[in-house]
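Below, each structure is written out as structure tokens.
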Structure P
Amino acid sequence: MVVRRGERRVVRYPGSGATREILSPTLGGRMVLVWVTFPAGEDSREPVRHVGEESVVVIRGTLEVHLGQEQVVLEIGDSMTFDPEVPHSFRNPTNEETEILTAISPPNL
């Protein structure tokens, strides 16, 4: 049930500087929590789609969420829940790191 900070699994995608730390003890549950760190100027890869529900909260920095044709800018403490079947991507438009916490149900990385 517990995942210690030093024991988080880390996921990185080729061509991306973002670090995804898995906060959930397993990917076999109904939801996964992920702590994502976007370096300055980082743009997530091409838009993705998946079934379920996704929520994000900005812990530090600024995050642009591209959801279909819509763009939403989130600042520290802002949160958003959206339908991940709509193509979506994330971007850090600043010169500072951005950190977010995201919940994805069902788990999809």
Structure Q
Amino acid sequence: MKRTILEEARVVRSKNSGPYELTLDVMFRDKAAFDRARAALVFTPALVARLYGVAEADVLGVTWFEPATAVKMTLRRRVASGSPGDTDIYGAQQHAPLLSLTWEG
């Protein structure tokens, strides 16, 4: 069955994780949705790198947190928060590439 992030998640957000990192959070609707996404191996460094146009080495981690039924992905920011060329000082508008994500599971 095809799943979409908009159906499976209750929260999809991004935020700074310090001035040099960006964190993407996906909080699932329930344990079943969390388990389906984790079993389908949807959220990987390769996926984040592809969606964000960065090298896989710039994806610093993908962490599944079962108590919150969430996955956290951290990547290096292209420029430091607040520096010249930064388009989103808080990193709060960077989750959009995740919103069209679909997978089988």
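No lab work stands behind these numbers, since they all come straight from the coordinates. Only a predicted model underlies this, so the values are computations on that prediction, with no experimental measurement involved. Cβ atoms are built from the backbone, for glycine too; each structure is taken alone.
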Quiz prompt | distance in nm of label points 7 Å out along Cα→Cβ at positions 62 and 86 - structure with the largest value, from P, Q | solution = Q
Quiz prompt | Origin of the value 31, 52, 17, 0, where P(r) over Cα pairs in 10 Å bins from 0, in percent, for residues 38-77 alone was derived from one of P, Q | solution = Q
Quiz item: Comparing volume of the Cα convex hull per residue in Å³ across P, Q, which is largest?
Solution: P
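Using the calculated result 32 for relative contact order in percent (Cα under 8 Å, 6 or more apart), pick out the matching structure from P, Q. It would help to have the intermediate numbers written out before the result.
Details: P: 32; Q: 40.
Of the structures listed, the value fits P.
P, Q: which one has helix-only ellipticity at 222 nm (-39500 (n - 2.57) for each DSSP H run of 4 or more, over all residues; to 500), as calculated, at 0?
Details: P: 0; Q: -5000.
Label of the source structure: P.
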